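No value in this document is a laboratory result; all are computed from the given coordinates. Everything numeric in this text was worked out from a predicted model, so none of it was measured. Cβ atoms are built from the backbone, for glycine too; each structure is taken alone.
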Structure P
Amino acid sequence: MIFTDSHCHLTMSNAEANLTAARATAVRGFVVPATNLKDAPQAVAIAQQNADVWSAVGFHPHDAKHCDEAAFAEIARLAQEDRVVAIGEIGLDYHYMHSERATQREVFERHIDLAKRLDKPVIVHNRESTDDMVAILGRSGARGILHSYTESLDVAKQLVDQGFLISFSGIVTFRNAEPLREVAKALPHDMVLIETDTPYLAPVPYRGRDNEPAYVIKIAELLAKLWDVPLERVAEQTTRNFERIFGVTVP
């Protein structure tokens, strides 16, 4: 039985210790997304040093204001490195507004164009920006993943119909997340991923601690209950989905 973590920021934690602990609990596939030009080379390096780790590069919407011509050119170069399997973490965030909306949208669309040119999926962040996010993805022709999904079933179905996978983080285990659990229960199993978003969003019963990839099994256990299937079935399905969207084989 093998589990995967489709989104873990190992550049923000002790990567070696986290990977060792996760492998001990049967987690064997990891994607490390970057958030800006500072951590993108680190994400790529972690992937290149580990046979079961891959990376993604891009500018998080918080840092969109720093994505000038030179920075984007470097992201485009790094995106072609070995073991870079996606463009991300990219998207929109209208909650904190660390970057202006127009800048966020421009940078998001530019990264999507890069992903399409390289035939790689996008890893999408969305917070309080659903209408714009859906509109941009709807006209983009891109493929990818909605990371740490928190929106409605209607939005999820619309994105799934466009070929996007829905990834659930520890949020789905939170006490007040019953509507999100209903989304997870209703989606086609072949369009679902699991993730930790390490070091954020630790699942129950680890909430309040720094998150780590070993905890992804708690999301898988919840899906097994929601889907009424053995845990082994969730592990197999989500690993197959991981391999398909990222174009990799988990060792």
Structure Q
Amino acid sequence: MIEEVYVMWLRQVKQFVRSKSRMIGSIAQPVLFLVALGLGFGPIFEQAGGGDYVQFLAPGIIGMTILFGSLFNGVSLIWDKNFGFLKETLVAPVSRTNILIGRCLGGATAATFQGVVVLLISYLIGFRVSNMLQLPVLLIFMVLVALLFNLLGTTIASKLDDMQAFPLVMNFIIMPLFFLSGALFPLENLPDPVLLLTKINPLSYGVDGIRYLLIGQTTFTFPIDFAVITGCIFFMLLIGNHFFNKIEP
């Protein structure tokens, strides 16, 4: 099992490394958000009593980077289905569950790398980590968040065959997840309907956990963040495995 998962993980990582345009494109948008919003709204946020906006925003943009990179990893599944690469994998005497786990771990590794790059770039505009000792825990938590949304993206891609339809579906998922996660604004004092949506949004707990590990600020507490993310991973693994096993070779 470990060997099968490793082979699929390595294949996904190699695909990401070879695609230089994908690497650059996945980082360009978060950096634009970070610079434009961080420097543009920073003075307003500070005057409103919110403190340094770059410190607040950077963890949210890292969460955004992981979200985008993870969900769009599902596009590669549709590509593999359309060009026959997936068929070669599915007809092999390998457990489909192991294939799914390996693919998603590979995508999670790539998305985590993107998040780390954005973290390093955020230092250039003034962001600072409050406790360097928590960075190893941060890395593990980022992998878990990336794994969750890789599973979600792969589950959706398992039901689609048209590459043009996938980005349309993703836009109806990515934008609500991102804007209702607390990545750009604090979750306190929101209207009750909006607050409810943020609480059922798994990315809210991912962003909150990343923010806690970077600057020590939290809304839900880190144990809750960790419990929700890991619980959602197991749930999505069950759902994703169900649909992935139904793909016709």
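Comparing relative contact order in percent (Cα under 8 Å, 6 or more apart) across structures P, Q, the highest figure comes from Q.
In this comparison of P, Q, the computed figure 2.4 for distance in nm of label points 7 Å out along Cα→Cβ at positions 55 and 215 is attributed to P. Can you tell which of P, Q yields 16.9 when mean count of other Cβ atoms within 10 Å over residues 127-134 is derived from it? It was calculated from structure P.
Which one of P, Q has volume of the Cα convex hull per residue in Å³, as calculated from the coordinates, equal to 109? Label of the originating structure: P. Given a value of 2.9 for distance in nm of label points 7 Å out along Cα→Cβ at positions 39 and 191, calculated from one of P, Q, which structure does it belong to? Structure of origin is P. Could you tell me which structure in P, Q was used to calculate helix-only ellipticity at 222 nm (-39500 (n - 2.57) for each DSSP H run of 4 or more, over all residues; to 500) as -12500? It must be structure P, since only it matches.
Out of P, Q, which one gives -0.98, -1.27 for log10 I(q)/I(0) by the Debye sum over Cα atoms at q = 0.21, 0.26 Å⁻¹, for residues 71-158 alone as computed from the coordinates? Computed on structure Q.
From P, Q, which structure was distance in nm of label points 7 Å out along Cα→Cβ at positions 15 and 95 = 2.6 calculated on? Comparing all candidates, it corresponds to P. Structures P, Q were shown, and mean count of other Cβ atoms within 10 Å over residues 31-38 at 24.1 was computed from P.
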